Structure 1
Amino acid sequence: MNPRAAILGCDGLRLSAEERQFFAGFGPLGFILFARNVEAPDQVRTLVSDLRQSVGRADAPVLIDQEGGRVQRLRPPHWRDAPAAAVFGEISQRDPVAASEGVRLNAQLIAGELTDLGIDTVCAPVLDLRFPGAHDVIGNRAYSADPKIVALLGRAACEGFMAAGVTPIIKHIPGHGRGMVDSHLSLPAVQASRAELEASDFQPFKALCDMPWAMTGHLVFPAIDPDRPATTSPRIVEDVIRSYIGFGGVLIGDDLSMEALRGTIAERAQATLAAGCDLALHCNGKMEEMLTLQAVVPEISVATKKRLARTKPMAVPADRRALLARLDAMMAGHV
């Protein structure tokens, strides 16, 4: 059986017997980890291994949000406290070359920690722009308000992740920066013209359209589709993301559990896949919700299989102590 077009979460630090049985029967493409799944390195390694064993695929992607700053599931004392994206954006105003190197080094270090645990996919970097007055759900997770700086630093992050063997997921395509409300809680509406969006918000994604994965944002763009948020809008997925931006990689919808979406969890998944996303993402690990997905999430499509078949990044051997020393020296000279 081909994998199903879903990435799922689990409830706690270890897989329950019920979860093992469910994942074996469902066969999701892969999994995502959150803070509730993280305690210590050996525990995470065991959980990652058990998740893959449950679906019988050693190459099942395991995702995690490890951006740095306030969005990082792996934290001290076992893991490094990585800087927020905006720190590098501030450095870029004085020295774009140093900022780019710092971002690349930081991403390599994050990726090294992930590969140590068996995690092969990171939900980063954020390519959203930072707009004054917008909701802080993005805030300092964004590198800059300047699309060119975001594109420069975003590519450096992707290069750093891939150099250490981790697949990056650029997000939140086609752009979450103008959102005035938190899409975890309600649906943001972006009141900008398509021309404005093409000149700003869409630009970093267009510049990085060659990346292997992207994650959508749950926002409605009335100038393009007044009725549906990007994740569930065929018009935005096909006309904006695939055509104008030119993204040809694996497209995963943001979390189905977020309140920006309407309908039941099953209806949200169906709408996400019908819009043209390759994968539906369900994060909270609630079994009663995941059970409703079993009847509606199909196997991955032929097109998705081709996108997934893109060469996975191969790690280049690196001395992590040397990388950290270089990053610390750069930060000390600019912060």
Structure 2
Amino acid sequence: MLLKIILIFSFFLSLDAKDETKSNDAVVFMYHRFGEVKYPSTNITLKQFQFQLDYLEQNNYNVIHLSKLLNLIKHQKHIPPKTVSLSIDDAYLSVFTKAYPMLKQKGFEFSVFVNTNIIDNKSKSCISWEQMRLMQKNGAEFANHSLTHPYLLMQKNETKELWKNRVNDEVQKAQKRLQKELGENTNKNPKLFSYPFGEYDAQTIKLLKNLGYVGITQTSGTVGLDSDLMLVRRFPMAEAYASEEGFVTKLNTVEMPIESISPNESIIKNQNPPKLSIKLKKPLKNLQCFISSGEHIKIRWISQTEFEIIGSKPIKQRRLKYTCTAPAPDAKWYWFSHLWINKYYKY
């Protein structure tokens, strides 16, 4: 829905490969399940995935480990044109049985985030340590997705000390298991952590940063040399968002030139629907904003580079995103999303 609205209100984006962009950006895609039609919200069909891999190969994309990309950003080094990283959360069995043979055939590197307890418990729904060691030999790297995949935000009846100890255990114990099973250098340069459920707040970010981790989100957008390494953005690739047109559009995105946002926080506090204020580094033409469903959000411009957006009704679900896009040079798109969380929402 969101993609269709974007295309209606701007120019037509050809499926043909474009010239290499002068911008210093890269795109990260996020996957969970492959060819598991019972789980459409987290699954990508094998036909969709094959199209994506073929497109990347045929159009000479530079497909690299997420750790390599983030090291370039961390050390402020040039990102090669048309760089892409493929990341996979949760290490479901279909990663090994379905995705791995396809990725291996292309010779593509890829990154898998693991919550280690379910592997240690030998769940039939997930890959094994032995399978991971085999995949390491053929393009895979493995990174931290916590010990048990919990909600990391502080709970109502949790003191700050208890919360800090809980999160520290979730992160550090998982890291130790990864290194013991897959090698001492696993997930060390840099240390990557994918937030379970894609959820984070200011104090979670601070704790992870103090532990020396880079934070990986499920919030859509492009990464570049100006990216916050505690909020690395990825485009989710579930069935509904993985059309051929949608995939190519997201490949052709660049970082929106944002100077600041307020609040710089994901938690909904005093106002629902929440208001987001954005200051741009430069004016952008034809900028539009949406909520996750694709519904337009009215923009209140304060100046040529400052604006506010607020949804039309309160957010009732656990998580929702505000997304803003605008046409960029070289037939690309500026793209930015902001996550909102109802912290105490009950499923």
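Each value in this text was obtained by applying a stated rule to the coordinates, not by laboratory testing. Keep in mind that this is a model prediction, so the values were computed, not measured. Cβ atoms are built from the backbone, for glycine too; each structure is taken alone.
Work out the source of 1.7 here, i.e. which of 1, 2 gives that when distance in nm of label points 7 Å out along Cα→Cβ at positions 71 and 191 is computed.
Details: 1: 2.5; 2: 1.7.
This figure was derived from 2.
Using helix-only ellipticity at 222 nm (-39500 (n - 2.57) for each DSSP H run of 4 or more, over all residues; to 500) as the calculated read-out, with -7500 as its value, let me know the right label among 1, 2.
Details: 1: -11500; 2: -7500.
It was calculated from structure 2.
Once FRET efficiency 1/(1 + (r/R0)^6) of positions 135 and 263 (r between Cβ atoms, R0 = 41 Å, to 0.05) is calculated for all of 1, 2, which comes out largest? Spell out each step's value before the answer.
Values: 1: 0.95; 2: 0.55.
Top value of FRET efficiency 1/(1 + (r/R0)^6) of positions 135 and 263 (r between Cβ atoms, R0 = 41 Å, to 0.05) goes to structure 1.
Suppose you compute Cα extents along the principal axes in Å for every structure in 1, 2: which one lands on 54, 49, 33? Write down the numbers at each step before the final one.
Values: 1: 54, 49, 33; 2: 55, 53, 41.
Computed on structure 1.
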Problem set entry | With mean count of other Cβ atoms within 10 Å over residues 159-166 derived as 12.2, matching label from 1, 2 | 2
Exercise. One of 1, 2 was used to compute mean projected area of the Cα convex hull in nm², for residues 111-238 alone, and the answer was 7.8. Which one was it?
Worked result: 1
